[in-house]
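Following this line, the structures themselves.
Values quoted throughout were computed directly from the atomic coordinates according to the rules given, and no laboratory measurement underlies them. Model, not experiment: these values are computed from the prediction. Cβ atoms are built from the backbone, for glycine too; each structure is taken alone.
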Structure P
Amino acid sequence: MKSLTKQEVKNVIEGKRTTERIPNLCTFWIYPDAFEEREAEMREWLDNQVYDVDVQTIQVPYMTQGPAEDPEYCWMPAGKKEQIIGAHDSTVYIEDWEDTEFVEEMYAKFPSPDSPCVFIPKELDHSKYILGHWFYCLFERHWSLRGMENALTDYYLYPEEVHRLYQKLTDFYIRIMERAKEEHQVDAIFTSDDIGTQNGPFFSPEIFRTFFKPYYKQMFDKAHELGMHFWMHTCGNIEPFLEDFIEIGLDVIHPIQKHTMDEKEIVEKYGGRICFLSGFDVQQTIPFGTPEEVRAEARYLINTFSRPDGRFMMTMGNGATKDWKKESLQALYDEIALG
């Protein structure tokens with residue numbers, strides 16, 4: 001199946017749909033190495049997939065350690081990472097905001113957005129829609145530096161330090177966005193901030209509006225100034241923030257996570273004002289459902305989110321895990337192709 005063109009994807013995002021089928025972005029989240037002993041099988045399946053990719057991506061690396069070409073292009077002062085042992089979300093790099101010497105050293109060694117290592121090199125087909133992306137934006141970068149418990153209390157105990165960190169992160173990302181446009185002619189930026197849990201947001205709308213909304217708006221405004229869209233991945237129930245996201249110009253939201261929000265209610269409230277990149281359920285349906293159940297769920301999502309003017313695309317809800325079934329993935333691809 002022929003992939004959609006750059007303009008066709010833009011039309012879907014902007015509510016000017018002219019295509020019969022919806023964009024399929026499932027491949028974005030399918031990592032063959034995640035399947036371990038089935039890696040070769042899944043690579044072959046992807047290589048032989050009859051459905052072409054509707055969006056191409058160019059990635060900004062994670063930067064937990066600096067590459068040989070630029071050792072300073074990383075988030076942590078040298079040697080700090082090796083001192084940490086523990087769970088990912090309990091890892092603490094900034095132990096105390098009041099340790100000003102350490103904090104100032106961290107900022108002095110903040111990675112440069114002008115590093116030659118900003119983008120992982122890749123050949124791009126510019127007839128397709130090009131997505132520049134990085135994972136970890138504000139909250140995710142915050143807790144990866146401070147640990148989850150510290151991060152969630154920082155809004156109350158160290159608000160000025162949070163504002164300073166978020167502004168520095170925002171400035172870093174804005175420069176990356178400028179380079180993405182200048183050097184790779186990207187059509188959009190896609191980043192992540194998991195600000196919701198299964199049952200509700202991590203924090204109140206007041207915290208969101210004080211500490212997140214102003215910085216997100218700077219990034220969204222810059223994207224639009226550069227002629228790009230801005231996409232956001234955020235897991236969990238983030239319904240209380242959707243109106244604010246729409247107000248400040250977010251173009252695409254992913255995934256409207258299954259079992260955390262009611263899709264029909266979300267469409268009724270917000271449909272037509274933002275593009276939904278619907279994320280197929282990866283917690284239950286893909287690993288445990290039959291191909292027939294996968295098709296039924298895909299059809300439910302298509303019937304729920306589809307609009308004549310567009311503003312709906314489909315992908316996976318999150319990244320691949322080894323229990324995903326090839327037969328179920330094929331059923332999902334086949335059903336999406338029917339539109």
Structure Q
Amino acid sequence: MENYQREIEDLLLLAAEQGASDLHIAPGRYPTLRIDGELVQLTQRAMITPESSAGLCLALMDEEKQERFKKNKEIDFAFGFKDKVRFRTNVYVQRGYFSAALRLISHKIRTLEELGLPKVLRDFTRPSQGFVIVSGPTGHGKSTTLAALIDEINHKRGDHIITIEDPIEYLFAPDKAMIEQREVGSDTLSFRKALRSVFRQDADVVMLGEMRDLETISTAVTAAETGHLIFATLHTNSASQTIDRIIDSFPPEQQSQIRLQLAGALLGVVSQRLVPRVDGGLVAAVEVLIANYAVRNLIRENKLHQLDLVIETSTDKGMISLNKSLSELVRQGQISLENAEIYSLNPSELTSMLSH
């Protein structure tokens with residue numbers, strides 16, 4: 001077991017040194033890193049066998065986690081390594097063998113500027129109440145953007161911030177704000193229960209790692225209506241799809257009510273993709289919807305198909321379409337046209353935008 005402990009520590013260190021975003025352990029493969037979006041097998045190391053895969057996975061867990069893993073066949077947790085980096089980890093079983101996927105999380109919470117995100121995002125941190133959603137596919141930096149927004153408030157306001165996460169990713173160092181971080185599973189039984197408790201915890205700002213079910217979404221909207229500033233993530237591809245998904249998760253008879261609530265509470269939606277840079281690394285392409293009078297009206301009247309047009313025609317109000325963001329990155333020489341087209345939801349429109 002001691003050898004596996006040493007070996008997993010070597011791999012964790014290597015992943016951090018190579019600037020990888022993920023480390024994969026699975027039998028029948030070499031240890032594998034994801035660097036700049038591409039999987040790279042570490043062929044200079046030993047091939048992982050079923051036995052070594054089990055040993056490496058178990059070396060990541062204490063006894064309590066091993067028990068939970070044996071019971072549920074999968075487990076999510078996060079841990080710090082050598083005061084440099086944290087890993088968000090999922091250990092699971094596939095075809096009867098143990099495997100693990102580890103996502104690297106920097107100890108340093110980067111600012112909006114350092115992440116290359118639009119300045120307009122800072123406006124979402126200023127109100128005392130409302131609902132801000134960060135959306136995008138898995139692994140495209142939603143947690144990193146949320147952390148930057150929360151830390152912005154931390155350095156500016158004497159608020160009580162509560163985060164509800166599964167697992168806790170970034171660790172905040174309280175500055176002007178008081179910050180409490182709750183982990184689903186160890187500190188609370190569910191997102192739903194923890195979110196209901198914030199009404200009794202004198203919270204000003206709440207960060208929800210994920211909105212997984214109808215009750216969590218419903219409670220989040222209510223909390224945003226009743227004096228809390230709520231930040232949450234959703235796995236959707238665009239701002240309009242995000243709003244559609246929220247409304248659609250309710251039974252038909254409740255949808256007109258949630259439309260009214262959402263129209264009143266929403267501050268904005270940020271939808272993002274991490275696109276490979278020409279010179280290595282990743283850069284964020286971002287769509288920004290700001291809930292102004294026109295947007296609130298469209299939500300109220302169930303005309304969500306018109307939201308994309310509002311985003312495109314409201315650049316002067318700070319809104320950004322995904323194609324606008326991608327085309328700017330192409331013009332600046334940061335990303336290739338080929339990659340811009342891969343990440344665009346409307347490649348033909350992107351091409352015509354770049355030809356003008």
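If distance in nm of label points 7 Å out along Cα→Cβ at positions 250 and 282 is computed to be 1.8, which of P, Q is the source?
The correct label is P.
Which structure, out of P, Q, was relative contact order in percent (Cα under 8 Å, 6 or more apart) derived from, given a value of 13?
Going through each structure in turn, the value belongs to Q.
When distance in nm of label points 7 Å out along Cα→Cβ at positions 122 and 258 is compared over structures P, Q, which one is greatest?
Sorting by distance in nm of label points 7 Å out along Cα→Cβ at positions 122 and 258 in descending order puts Q first.
For distance in nm of label points 7 Å out along Cα→Cβ at positions 202 and 298, which of the structures P, Q scores highest?
Result for distance in nm of label points 7 Å out along Cα→Cβ at positions 202 and 298 over P, Q: largest is Q.
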